[in-house]
1. If helix-only ellipticity at 222 nm (-39500 (n - 2.57) for each DSSP H run of 4 or more, over all residues; to 500) computes to -9500, which of P, Q did it come from?
2. Thinking of P, Q, which structure, once distance in nm of label points 7 Å out along Cα→Cβ at positions 9 and 33 is computed, gives back 0.9?
3. Given structures P, Q, which gives the highest value for percent of Cα pairs over 19 Å apart?
Structure P
């Protein structure tokens, strides 16, 4: 089972996006680990432009 763990509070968004990409691409559960330090921490983070986010759609067999 893949495990994704963010390093900083600002890294949480990218880690969640990576976990979703892995889960959708390989059709497997993914553990996204966090802790109290990340949950209670804060730092400046720029909200990404939704148009620049990767496309997570997958192709299914017909």
Structure Q
């Protein structure tokens, strides 16, 4: 992806990559995601993040 380990952002890639989101993330008002570096994050509304990342929502967490 070109991003540093621990900093892989869910959006902004030069090519389409598969993205997945656990359905429980949609229960929160805000989620945090990596922003391209190991020490950079950004906040987003979960539904907007899923849409921007074109993520498949599924049950992933046990």
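Values quoted throughout were computed directly from the atomic coordinates according to the rules given, and no laboratory measurement underlies them. Model, not experiment: these values are computed from the prediction. Cβ atoms are built from the backbone, for glycine too; each structure is taken alone.
1. Answer for the origin of the read-out: P.
2. Only structure Q yields this read-out.
3. Across P, Q, percent of Cα pairs over 19 Å apart peaks for P.
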